[in-house]
Each structure stands twice: as C-alpha cells, then as structure tokens.
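Enquirer: Please find the structures below.
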Structure 1
Amino acid sequence: MTRTRTERLLVVGSAIVDLVLYVDAVPDPGGDVLARRSLTRVGGAFNVLAAAVAAGLPTAYVGLTGDGPFGTQVRAALTEAGVELVFPEPAATDSGFCVALVDRAGERTFATTVGAEGGLTTELLATVVPRETDAIYVSGYDLAYPHGQAIAEWVRGLGGARTVLLDPGPLVAEIDADLLDRVLECVSWLSLNLREGVLLTSHAEPKAIARTVFERAPALEGVVIRDGANGCDVFWAPEEGQHVPAPEVQVVDSNGAGDVHVAAFLAALTAGHGPVGAARAANDTAARAVTTFGPGGA
C-alpha cells in the first residue's frame with residue numbers, strides 16, 4: 001500500500017509518572033528490600049513521544065493528564081519535550097503512576113495505577129481527526145484499561161491510509177480477545193517483545209509468532225519481535241523476515257527500552273527506511289537507552 005509521507009505521530013497511550021527503585025533483586029512475596037537508588041521520572045507513553053521527537057518525528061499526545069502533582073509533572077515533561085497536547089486541559093483527578101523495581105541485571109518489574117489518563121471516552125476521541133500525514137501509535141496498556149473499547153472503535157474508524165502501529169505490551173493477555181481482534185484488523189505494524197509474543201500466540205519461536213499474527217491481522221504490513229540484548233526479528237510477510245542483532249552494551253536499566261525501540265523504528269520507517277534499516281536504527285537507539293538510569297534512558 002502506498003502511503004503519504006508521515007509528518008506527525010499521534011500517540012494513544014498513557015503518560016504517567018514512574019517511581020523507580022533500583023534493587024539487587026526483587027523480593028519474594030512478603031519480603032522487603034532496600035533500594036540502592038531511586039528516581040522519579042515521567043514515563044509510559046512519554047517514552048515513545050520523547051524518543052520520536054528526538055528521532056526527528058513531531059508528536060502529539062492523544063491522552064489526558066491530571067490536576068494533581070503527578071499530572072503537573074507529566075504536562076511539564078511533555079511541554080519541555082516539544083510534544084503537542086491534543087487535550088491540554090487537566091482532568092479533575094491526578095495522573096496515575098507506576099512503581100518500577102529494577103534489579104542488578106537491569107530487568108524491571110512494574111505495578112501501575114490508573115489515573116486521569118484512564119478517562120478517555122468515545123466522545124473525546126470523536127473530536128480527534130488525524131491528518132492524512134499522521135501515523136498512529138496505540139498502546140496495549142490502554143486497550144486493557146476501561147477506555148479500551150473507545151480506543152478500539154476510534155482506530156477502526158481511521159481507514160487504511162495511515163500507518164497504525166500497535167504495541168500490545170505486557171498486559172496483552174488481559175486485553176479482551178474480541179476487542180484485540182477488532183484492532184488487529186486495522187493495524188499495519190505490530191511491535192512486541194518475545195514474552196508478549198508467547199502470550200499472544202502460544203508460540204515461542206519468532207517465525208511462528210509472526211505467522212500467527214499475520215493470520216489474525218489481514219491489513220498487517222509487518223511484525224517486529226524484540227528480544228532485548230539479542231536484537232529483534234522483523235517480518236514483512238508470514239515467511240519472510242530477518243534477524244537484526246543489537247549492539248553489545250552494559251545494561252543498567254531496561255525500563256522503557258521497548259518504548260524507545262518502537263518510536264525509533266516508526267521514525268525510521270516513516271522517513272522512508274526499509275524494515276531492516278528501521279529495525280537496525282531501533283536496536284541502536286534502544287541499546288543506548290539501556291545504558292542510562294531512568295525510563296527510556298531519561
């Protein structure tokens with residue numbers, strides 16, 4: 001399908017505050033642990049937005065922010081990053097937050113609350129009319145939230161002229177199956193990590209994951225299956241793809257690395273790079289991000 005060159009990325013997701021604790025290991029249930037260090041940063045959809053801007057792709061946040069201290073922090077970070085706020089007025093509740101435990105290996109474990117960002121409605125989304133030159137990013141986190149139905153119907157009304165990428169995220173198994181299928185019917189690219197691919201398809205091998213996803217998503221142009229330090233596999237047809245290795249780096253924090261990978265891939269793809277070149281650019285960007293403390297390498 002021939003597409004108009006993308007000039008802006010609309011991100012339908014949840015920008016929230018990450019409360020990050022760096023620990024030697026995640027404690028067993030009922031246990032306790034002292035953090036080696038901690039930080040507070042805006043994360044979630046913000047990681048995608050900021051990384052896209054850094055890659056030269058203008059962005060707009062199709063999400064809500066709150067009127068409390070977390071919401072104020074989210075709006076300040078979005079504004080500083082140069083992100084357009086589609087809904088600039090704060091909602092009458094605070095933004096949500098995520099407690100992230102990052103262990104010595106850089107692996108992260110999350111517990112997330114839902115705040116103002118969970119208040120998107122069909123009526124609000126009806127006011128968002130994308131330009132023909134927009135690409136769309138949809139977060140699976142938000143499809144698992146109560147407003148997932150409204151997002152699914154909005155995506156289905158977009159038509160097929162734009163690049164629509166879905167990142168189903170770690171809650172993929174909690175997304176209503178019928179709702180997910182309705183979104184997959186409209187998706188042009190899917191990006192997910194290997195664990196999420198197993199949850200989605202019950203297959204553990206990238207080619208089998210891709211084949212199953214192509215069967216479920218008739219408009220799909222490609223699948224990216226991320227595998228951390230091993231790089232990623234990119235498929236542009238059920239049986240056609242390539243493994244793209246990642247640079248070797250010292251990982252200190254993998255929080256937000258997937259978000260950064262998706263943003264860099266989309267920026268390169270919509271700038272005219274082929275899938276393999278876009279995957280290589282995404283691997284390089286994500287590798288740099290994991291060498292720095294903070295979500296998305298912030």
Structure 2
Amino acid sequence: MPTTSAPSSSTLPGVPWSALVRLIRFHNQTGTYLLLLPTLWALALAAQGFPPWSTSAVFILGSFLMRSAGVILNDLADQSFDREVDRTKSRPLASGELPRRQAIMLLFLLLFLAGNLLWFLDPVVLWLSPWALLLAAIYPFSKRWIQMPQAVLGLAFGWGTLMAWAAVRGRLDAPVWCLFGATAAWAVAYDTIYAIQDQDDDRRIGVKSAALFFGPYIHLGVGTALSIMLLLLSAAGWLAEIGWPYYATLLGLTLFFSAQIAQLRKPISPSQAFGMFRAHVWVGMAVLAGLVAGLLT
C-alpha cells in the first residue's frame with residue numbers, strides 16, 4: 001500500500017514556508033539595513049536629535065516590509081535571468097520550487113501591511129508613498145533598459161529619506177534633498193560593488209549593470225559616487241548647522257572609502273565584492289552615529 005509522508009515541520013498544507021522565507025531573504029537583512037539607515041538619518045536630522053520612537057518604529061517595520069516586497073518584485077521580473085546565473089539559480093522562483101501565484105500573494109500581503117503603516121504618519125507621507133512603490137516596481141526592469149540600473153535603485157532607496165523627513169516636519173526642506181541625493185549616490189556605489197559578483201553571467205545573458213558599464217574604470221565610477229555622497233552629506237550638515245563630530249565621522253569614512261577604491265583597482269573575487277558590499281551597513285551606522293553626536297554637540 002502507498003504510504004503518506006508526514007508534513008514537513010517547515011510547512012503547512014499548501015504553504016511552503018521555507019521557500020517563502022528564502023524568497024524574502026529573511027536570513028540576510030543587509031538590504032533592509034541599507035534601506036532603513038538613510039531614513040533614520042532623515043528622522044534624526046528632521047527632529048534635531050532623537051525622533052519619536054513611534055515614528056522610528058513605523059520606518060523600521062516599513063523598511064523590512066518594503067525591502068521584502070522589493071526582492072519579490074525583483075525575483076518575479078528576473079525569474080528567467082536568475083536561472084542562468086550561478087548565484088541566483090537556486091532561488092525559490094528560479095528553481096521552480098515556489099509557484100509565482102504564491103509569491104504574488106505574499107507580495108500583496110506585504111504591500112498591504114506596509115500601506116497600513118502610512119495611517120500612523122503625516123498625510124504628506126501618504127502623497128509621497130505611491131512614488132516609492134513606482135520606483136520599486138521599475139527597478140527590476142531597468143537593468144534591461146539602461147546601462148546603470150543602480151541609479152534607479154538609488155532613487156528608490158533615497159525616496160525613503162523624503163518620506164521620513166515629511167513624517168517629522170510635514171514638509172520637505174533643503175537638507176533632506178541633500179540626504180536624498182547622498183543616499184542615491186551611495187546606493188550606486190555599493191550596488192555597483194555588489195554587481196561585480198555577476199559580471200560574467202550578466203555579460204553573457206545581456207543584463208546591464210554599472211559594473212559592466214564602468215568596466216576597468218569601476219574604481220573611478222564607485223569613487224565618483226562616494227565623493228558625491230560625502231559632498232551632499234556635508235552640505236546637509238552645513239544647512240542644519242551640525243557640530244564637529246559629524247564632520248569627523250565623514251573624514252573617517254573618506255579614509256574607508258579610499259581603501260575600498262584602492263581595492264577596486266585590482267581584480268576582486270565575488271566573495272570579496274560581497275564582503276565589501278556588506279561593509280556599507282557599518283557606513284550607514286557610522287553616519288547615523290556621527291549625525292546624532294553632531295546634533296547633540
């Protein structure tokens with residue numbers, strides 16, 4: 001007689017929990033931190049110190065939800081490409097482990113939850129939010145159209161600073177536009193480093209990336225983006241009249257960035273590129289710490 005296997009401890013009937021957890025990269029939250037940290041910069045600067053905990057909590061949860069939704073959008077758009085890339089071919093959608101219908105259902109659930117967070121914020125944020133969703137939806141397809149899709153990612157991640165500032169001030173002031181530009185430039189830099197992992201596969205299947213666009217001059221491209229970031233962060237500090245600890249932090253980051261740029265002058269392995277990319281979480285934390293210290297000085 002045929003036997004019926006017992007349900008796996010990681011699933012319920014019809015719900016592949018393990019695949020869904022891997023779909024949203026639950027065990028790798030680097031992307032969430034990189035999305036969240038600039039919003040915390042904006043919250044702190046707008047509040048001239050420590051923002052309300054309730055507002056911070058909304059942006060912390062919202063960053064997790066929107067980053068999770070973003071990677072689902074990316075995997076839905078890139079399912080056929082991911083099958084051709086060694087690093088991504090085992091992802092739940094690319095491998096066929098997870099049906100698209102279930103991924104779409106989870107996507108709508110995440111967007112629904114994120115949308116409900118807006119009711120806890122200033123109405124201005126509600127008007128800004130559709131643009132955040134539009135940028136998140138466009139990004140996965142931009143790698144088919146433009147040589148530097150990282151620029152679209154930068155706009156999407158930078159948009160969070162505008163929403164965070166508006167949540168505190170109810171309007172958009174000059175310093176937040178500097179933070180927006182700095183965040184966009186920063187994303188171009190670190191995501192270009194991230195794209196080094198897939199250069200050979202991207203070239204073979206026709207996917208565009210800044211890593212391919214810059215080619216042997218990748219150190220110059222990343223260096224330019226990081227220089228713009230530092231200049232705009234300095235401008236935001238000047239406009240907000242922040243104290244010296246903030247600028248001391250930016251000086252330290254200049255030295256760190258110089259070391260990364262020097263490293264990019266030579267060929268690096270995919271694992272090295274990933275490590276350099278993840279190090280930018282500490283960059284974001286350093287900016288936040290320096291900003292708060294400068295505001296309290």
Structure 3
Amino acid sequence: MRKNHDMDLSVIVVSYNTADLIGPCLASVIDQTVGDKEIFVVDNASPDGSAAMIADSFPDVHLIANKENRGFSVANNQAIAQCRGRHVFFLNPDTVLKEDCLSTSLSYLGAHPEIGLAGLHILNPDGTDQDSVSYRYLSQRYTSGELSNLPGDIACVLGAAMIAPREAIISVGGFDEDYFLYGEDEDLCLRIRRQGLKIGYIEAARVVHYHGQSERKSTSAEVWRKKIRAEYLFYDKHYRPETITRIIRAEMLKTRWRILTLKICLPFIKNKGQAKEKLNKYKVIHDELRRRKISRTDR
C-alpha cells in the first residue's frame with residue numbers, strides 16, 4: 001500500500017456497466033491541466049467488458065477490477081486506501097468534466113480551509129442545471145435535535161462529482177460500507193459536518209452528468225426499492241427511534257393518498273404510461289414502509 005501523499009489530486013471513478021460512457025469521462029479527466037494527479041477506476045465486476053476496455057485504452061489509469069459487485073462505498077474505500085493525493089475527487093463514470101474543472105476545484109479548497117467536502121456544478125446533457133445541492137436532510141422536518149448545531153448551510157451535495165481534502169475523508173473513516181448504492185453521499189456529508197467542517201459548493205467547476213446510467217438494466221421498481229432502503233438506513237444511523245416512527249406514519253399516509261388518487265384519476269390521464277410508473281413507485285414505497293412498520297412493531 002502506498003502511503004506517501006505527494007500528489008495534488010487523486011481522482012476515483014467507480015464503474016459498473018458503463019463501458020460506453022467511462023471512456024469520455026476518463027478522457028475529460030486526463031485532459032485537465034492540474035498539478036500532479038492520479039486516476040483510479042474501481043470496476044465492480046461489470047459484465048459489459050468495462051475493465052478490459054479501461055486496461056486497453058487507459059493504461060496509465062490505476063485499475064482495481066473486483067470479481068464481484070461490492071457496491072459504491074466499498075469500491076471508493078478500496079481506492080482511498082491507495083491514494084497519494086492530498087485531495088480526493090470522487091466522480092461518476094457517466095460524467096464529463098468541463099474545462100478547468102479540477103484546477104477550479106483545487107483553488108476553491110485552497111481558499112476555504114473550513115470546507116471538508118464540496119460538490120460541483122452539475123449540468124444535464126442539455127446544459128440545464130441538475131439539482132445537486134440540498135440544504136436539508138431527508139425528512140429533516142420530523143427531527144427534534146438530531147441535526148442541531150451543524151456547521152454551514154449546505155446539508156449535502158450530489159455524489160456524482162465531489163472533492164475533499166483526503167484528511168477529512170480519512171477522519172470519518174471514508175464511506176460507510178453499509179450503503180451499497182444510494183444514500184452514501186448524504187451520510188458522508190453529515191459525518192463530515194459532525195467533525196466540525198462545512199460542506200461547500202463550487203459553482204464555477206462544471207460537470208455534465210448523464211444521470212442514472214449504471215442502473216439502466218434495473219427496473220424502476222428495483223431502483224425505488226434500493227433508494228427507499230438506503231433512505232431508511234440513513235434514518236437508522238442518524239435519527240432517533242421516535243423520529244423514524246413519525247416519518248413512517250407520515251410517509252404511509254402520503255403514499256396511500258397518492259396511490260388512491262392515481263387509481264381514481266388513471267382512466268382520465270392522457271399519459272397513462274407515466275401515471276402507471278408513478279403508481280408502481282408509490283406501491284413499492286408503501287410495501288417497504290409496511291415491512292419496516294411490522295419489523296419495528298415486532299421488536
């Protein structure tokens with residue numbers, strides 16, 4: 001394991017089934033003019049040949065090819081353990097960096113030592129802004145003291161592109177490996193704030209994000225099930241039991257109402273495909289909430 005942190009920047013990309021996208025992503029990183037940098041790709045056993053393509057086309061990239069899909073958090077931590085950079089840049093494979101993105105990000109951290117992690121200005125492929133900054137945590141309105149006295153105004157940033165001083169990441173133990181996919185960025189931001197550091201946003205550093213590409217082969221129901229389970233894992237780790245009970249009650253009422261209204265209105269809705277998609281989403285959420293409510297009652 002390499003221990004000398006003698007580089008300005010380590011870039012980490014976790015890959016799963018994005019062989020058609022990670023090439024432009026890596027090329028955009030390589031083209032950036034910025035001090036000394038190294039690039040890691042951790043491939044989570046992609047069946048689409050991603051690892052072989054990266055090894056052939058990008059021989060200077062440090063490739064970690066896992067034999068099984070170990071999840072986003074574990075994969076990032078694998079690379080963090082080998083990084084030599086004083087700063088770590090976390091990047092999704094379905095992204096492309098715009099000009100001067102890395103140098104702008106490093107300059108921002110240099111000017112703001114109070115920042116423990118910063119998100120970047122995320123753009124949709126059409127150039128519009130992607131929602132990437134949150135000022136409140138999930139269901140924060142139901143909390144009562146769990147999230148008090150945290151530094152800064154930003155709660156969390158989108159994990160598609162984030163940069164942090166390596167020491168800040170190490171101080172919180174890296175990503176929480178209980179998260180397989182989804183929720184790990186919000187969790188990391190909260191733990192960094194609890195260390196007394198702020199979360200930042202670098203508006204001048206822009207990244208194009210082709211959202212959700214690693215989940216292209218998953219059904220919408222599967223994706224929503226993963227998201228709701230990650231959401232409640234976050235609650236279990238950071239919220240009081242009575243807060244979680246309030247959230248479950250409120251969310252069950254909301255999903256029941258939306259399922260009912262969608263069923264009533266479905267015959268009259270023009271875009272029935274979209275309406276059925278929403279209905280399936282709320283049914284999945286309701287099933288997960290019901291399962292959790294029964295589980296909590298049985299304790």
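Enquirer: Assign the value 1.1, calculated as distance in nm of label points 7 Å out along Cα→Cβ at positions 41 and 65, to the correct structure from 1, 2, 3.
Expert: 3
Enquirer: I have -24500 for helix-only ellipticity at 222 nm (-39500 (n - 2.57) for each DSSP H run of 4 or more, over all residues; to 500), calculated from one of the structures 1, 2, 3. Which structure is it? Before the final figure, lay out the partial values.
Expert: On the way: 1: -9500; 2: -24500; 3: -13000.
Clearly, the read-out refers to 2.
Enquirer: When you work out mean count of other Cβ atoms within 10 Å over residues 25-32 for each of the structures 1, 2, 3, which one comes out largest?
Expert: The maximum falls on structure 3.
Enquirer: Ranked by distance in nm of label points 7 Å out along Cα→Cβ at positions 153 and 281, which of 1, 2, 3 sits at the highest value?
Expert: 1
Rule-based calculations on the coordinates, nothing more; no lab input. What you see is a predicted model, and the numbers here were worked out from it, not measured in a lab. Cβ atoms are built from the backbone, for glycine too; each structure is taken alone.
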